[in-house]
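**Q** The next part holds the structures, each set out as structure tokens.
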Structure 1
């Protein structure tokens with residue numbers, strides 16, 4: 001018995017049709033029918049009864065269908081487990097996170113984890129926050145970190161950290177001496193994107209009624225260092241996480257002014273698909289990331 005034939009049998013029993021089963025496993029109907037016939041020939045018993053309305057399993061077909069489901073599920077679990085290893089057999093953990101987490105927190109987190117578990121390897125992928133949870137739910141990553149107002153659906157999320165959004169201005173700017181301010185108070189000046197949630201439209205949805213006038217965006221700049229360099233040259237102000245901005249303010253002659261808007265404090269979550277199904281290496285990294 002081969003896995004492909006078992007997969008076709010399972011699909012045929014569940015779909016009650018060879019044509020729909022063939023479509024489900026991406027084969028033409030004649031090829032799927034031939035695979036079932038060959039399986040029946042090798043086993044010496046009829047598995048499916050064919051009739052005008054479709055197919056139905058014989059008692060032998062029911063028994064094999066039940067066992068085939070278990071076999072295919074075990075194979076899928078084995079594949080998922082082996083996906084956590086590199087081509088050289090070294091344990092590999094797939095971690096996906098939004099850019100502000102990658103820049104602010106993960107270098108130290110991954111470095112300290114590597115010292116605790118030198119045999120493990122972390123493959124880090126950067127993605128937008130709204131893509132992180134779906135990637136974990138689909139099995140494209142073992143652990144995800146994202147920011148949101150509420151935990152995402154489809155995954156198990158746990159609090160990770162909080163960060164704050166600040167306003168980056170040049171030294172000597174009229175706003176540079178403020179201890180804090182609302183974003184609305186800075187709207188007399190030009191801005192440089194990228195904003196929280198990245199696009200201006202998404203940011204305006206986030207900020208809601210706290211913004212009462214149009215935001216003038218002079219340029220869209222995703223790279224934080226380039227954005228800070230443009231702030232230094234007087235091309236506009238920037239909104240970014242305070243922890244990222246502090247990497248550049250000292251050497252570029254900039255100031256980070258805290259924003260007092262409610263949306264300026266962000267909640268970061270770490271998520272997994274199923275905490276009970278994690279490999280030992282993934283579970284160790286998850287425990288390392290969670291606040292003690």
Structure 2
């Protein structure tokens with residue numbers, strides 16, 4: 001069989017991919033070869049075509065700010081019909097996004113209490129930007145499906161990321177013999193609400209204030225995120241204290257980078273809404 005894939009074929013391989021992805025994230029053994037043979041029988045496509053389509057699905061998930069199966073390296077220039085099939089699966093399985101049915105996200109509480117410090121590296125720069133075709137497709141998918149808004153609305157993911165940063169901050173302070181400061185680290189957004197313009201109140205080793213806004217995604221380091229007008233205002237008024245910690249790849253192996261004001265030196269800030277007042 002040749003030509004474009006049908007919706008039924010796309011839906012079948014996407015469902016099979018997520019079955020493997022769930023096993024992969026949970027550390028359960030599974031056989032890619034067996035999955036491939038089963039799909040060959042089910043959808044009438046050859047082994048190589050199925051393998052490459054798995055790589056296409058990884059690319060779609062990358063654009064959607066989701067994790068993917070490491071053994072299927074993202075392959076781009078995929079068809080829009082596949083993009084739609086992945087979106088259909090996610091819509092019909094909302095608990096995957098929220099983490100309720102996701103093996104790697106379910107034991108969040110126990111993991112946060114026993115974690116090591118976060119791996120914090122440099123933020124993405126122009127020097128390590130992906131090839132233009134890849135970046136264009138990733139950006140288009142992220143904008144089309146409002147990936148930044150989805151992550152912002154995912155309260156479970158956001159809270160888990162904030163907890164992870166709190167644990168990290170306390171560990172860093174305690175390792176520097178500043179248990180006095182570690183005890184004073186506060187989860188501001190949980191205790192006082194979201195109006196402060198930052199989520200965590202921590203400290204530098206020398207006692208200076210450290211105000212942290214946390215942005216979390218299961219996707220790659222270039223997954224877009226929302227920044228509120230209030231967060232920007234606080235970042236500007238308290239430049240020496242405020243920072244943004246971006247956690248990515250949260251479902252698998254959380255990594256992070258930190259950026260400090262002015263944010264415009266690190267990210268492109270695009271207005272997404274306007275207040276309309278009657279004339």
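Read-outs: derived from the displayed coordinates by stated rules, not from any lab. Not measured: the values here are computed from a predicted model. Cβ atoms are built from the backbone, for glycine too; each structure is taken alone.
**Q** Which structure, out of 1, 2, was FRET efficiency 1/(1 + (r/R0)^6) of positions 21 and 93 (r between Cβ atoms, R0 = 25 Å, to 0.05) derived from, given a value of 0.10?
**A** 1
**Q** Then there's this: The value 16.6 for mean count of other Cβ atoms within 10 Å over residues 61-68 was derived from one model only; which of 1, 2 is it?
**A** The read-out was computed on structure 1.
**Q** To test your reading of the models, identify which of 1, 2 gives 88, 46, 28 for Cα extents along the principal axes in Å when calculated.
**A** The structure behind it is 1.
**Q** When log10 I(q)/I(0) by the Debye sum over Cα atoms at q = 0.18, 0.21, 0.27, 0.29 Å⁻¹, for residues 189-244 alone is calculated, the result is -0.66, -0.85, -1.12, -1.18; to which of the structures 1, 2 does this value belong?
**A** 2
**Q** Separate question: Tell me which structure, out of 1, 2, gives 3.4 once distance in nm of label points 7 Å out along Cα→Cβ at positions 101 and 133 is calculated.
**A** 2
**Q** Out of 1, 2, choose the structure whose coordinates give mean count of other Cβ atoms within 10 Å over residues 5-12 equal to 17.1 when calculated.
**A** Traced to structure 2.
**Q** Distance in nm of label points 7 Å out along Cα→Cβ at positions 29 and 221 was computed and gave 6.2; which structure, 1, 2, did it come from?
**A** Corresponding structure: 1.
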